[in-house]
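Q: Following are the structures in question.
Please treat every number below as a calculation from the coordinates, not as lab data. Here the structure is a predicted model, which means the values were calculated and not measured. Cβ atoms are built from the backbone, for glycine too; each structure is taken alone.
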Structure P
Amino acid sequence: MGKAGTILSIKPPFAIPGAEIIVECEGFELDLAADCGVFANNAQCRTVAASHERVIARLPEEIEGGTVQVTLRSGPEISVPKPIVVGKMLADDMHMVANPAVDPADDSIILTRSGSRGQQLPVTLYRLEADGYLDEFPEPILNPTSVAFGRDGELFVTNRAQGEVYSVDRSGSTSIFASGLGIASGLAFDKTGVMFVGDRTGTIFRVHDFADVETFAVVEPSVAAHHLAFSPSGDLYLTAPGFASKDGIYLITPDGGVTTFHRGLGRPQGMAFDISGDMYVAACHSGRHGVVKIKADGSSAEHLVSGDNIVGLCFTRKGEMIVAASDIIYSIPCGIYGSILSH
């Protein structure tokens, strides 16, 4: 074994460009007089910290997505490569503040350019077609926040500035479905097609039908948005990101009771579930930013995707994770298949 040492593992297994990765190794020797450190597809990564057993580095912002071969170098010596999967950019110049959504009719992806509160932009909703074409919706919605499809395949969008939910038909025409919802942020549907909306100030509303709104539960306020998702078993989960370093994820029982499902994440935001019931949440875990996987029973959490500014995610029927990193959208081929209820 030379000065480059041997890579034992790379954590986490998935990342987006510019993300921080941890290379566990043995025998690495730092050579400041030559090319040295972590390289991804022959491009040098920025070293954050290094020792004989571990190197922490940031992937290049311009790296192309796909399976990337990571090596350690110390002068002319190069380690045997190990792979990591890096997300491919699908769209930029967005402004996502919650999960994207996959249209069950054609697998296109619904994205938003939300803007600051009260800012009216000329185009705020987009459809990213399966062939990569980015189509604009003809009617803007002020501050679109959460997007979700109902049981019949109709698109719904929350407007946090005016406390409304809009329905959007296939032509892109919009109409108000419900109003009086406070700072409407989170949006999800249960197995029967009933809508739930999270008001950032602390109320979870249940919307049975057009304008039929009732208070379902009361939770703590959020500094950003409430995010809602249903698990495959039909349970409702909520994140309410705050300023604490160890925020909780909450389970809301059918009678509106609120219990803690998991605690210990920094600023948890958008969530999605896989078909086995494991949760994936945009959050910070043990000081590492990205997407965290939490077992269905809440017993353990692991850092699965590394990346800064991730606010939401969803899964496609091809086993891809669509990750919204604020203004950039990535696709990560992770082989995880999502629960329909969490979309």
Structure Q
Amino acid sequence: MSLTILFIGGTGTISHACVRRALTTGHRVTVLNRGQSALRPLPPDVELVTADIRGDDVASTLAGRTFDVVCDFLSYTPDHLARGVSQWRGRTGQYVFISSASAYSKPVARLPIVESTPLVNPFWQYSRDKAACEDLLMGLIRSEGFPATIVRPSHTYDGGMTLTAGGWTDIDRMRRGAPVIVLGDGTSLWTLTHASDFAAWFVPLLGDRRAVGDVFHITGDEVLPWDAIYTELAHAAGVHSPHLVHVASATIARALPELGPDLLGDKAHSVIFDNTKVRSIATGHAQKVPFWQGAREIVAFHDAHPGLQVVDPVADRAFDALAEAALG
């Protein structure tokens, strides 16, 4: 069945892959955002509606339009979400809100993580805001039957993004033979999901009545320790034996406070997800992009786009100091 789908967003890491998957599945796709992305250009079959989702022109730009499904990738606070709900109440059969698996309780009390795992993250405001958005939506589902679906991605990537705390600075340090800082002792477990795999599990939820009023996280099935993640990136960058130095996440956060919420509120904790629920609807797809392959995609994409190879001098100096302190 072909659906009319509006993507609010559509050029981000996750949303762009979902747009492409929806098109190949035969759906009619409209994207609402502020304009084309040079990094992730939209396919030619997409209808692009250019508007600022936070601006006053959105209501008039899409006045009278209805869609079978609206996918909201750009609501980060309850105020954002409340505005979106008010715009699309009565104009869509399903409103899909993209939340975050980082909202799950940290530290994690029990593994694997399931959708009923509590949402309590004392470290990261972004995660608390996403949980507050979910509270708002669940209240509307119960009180008025608002046709919402909540989806929680975890760490999802494509070639256009790096994955480690230092971003491209880490890859650059690997290639220079400089020590690279790895959080903790390198053995905590992490789940990475390629955006194309996420999209393959996400799109079947669209228009499926079994998904309305419910919550799903979507992640890959591959679980890796952080040392393995850094090592695969190094191999992809042509470095056989990277110099990995282990430093406590709290120590990294003190040296680089901007990394603190993400590290302490998410990456410092081992995470393993039970994906039974989403797989019961999105049947027939197994993870196709293992991280060794994804790491090579990341490095190749950045090598082909030198403008993305940004080395942060502040982080670079901080990593030198952390390595010196750790190595004595």
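Q: Tell me which of P, Q gives -10500 when you compute helix-only ellipticity at 222 nm (-39500 (n - 2.57) for each DSSP H run of 4 or more, over all residues; to 500).
A: Label of the originating structure: Q.
Q: With semi-axes √(5λ) of the Cα gyration tensor in Å derived from the coordinates and found to be 35, 22, 19, which of P, Q does the value describe?
A: Comparing all candidates, it corresponds to Q.
Q: Okay, moving on. The value 0.15 for FRET efficiency 1/(1 + (r/R0)^6) of positions 80 and 256 (r between Cβ atoms, R0 = 41 Å, to 0.05) was derived from one model only; which of P, Q is it?
A: Checking each candidate, the match is P.
Q: Moving on to the next point. Starting from the value 19: which structure in P, Q was relative contact order in percent (Cα under 8 Å, 6 or more apart) calculated from?
A: Of the structures listed, the value fits Q.
Q: One of P, Q was used to compute FRET efficiency 1/(1 + (r/R0)^6) of positions 128 and 264 (r between Cβ atoms, R0 = 41 Å, to 0.05), and the result was 0.75. Which label is that?
A: P
Q: In terms of mean count of other Cβ atoms within 10 Å over residues 56-63, which of structures P, Q is highest?
A: P
Q: Suppose you compute semi-axes √(5λ) of the Cα gyration tensor in Å, for residues 200-303 alone for every structure in P, Q: which one lands on 32, 20, 12?
A: Q
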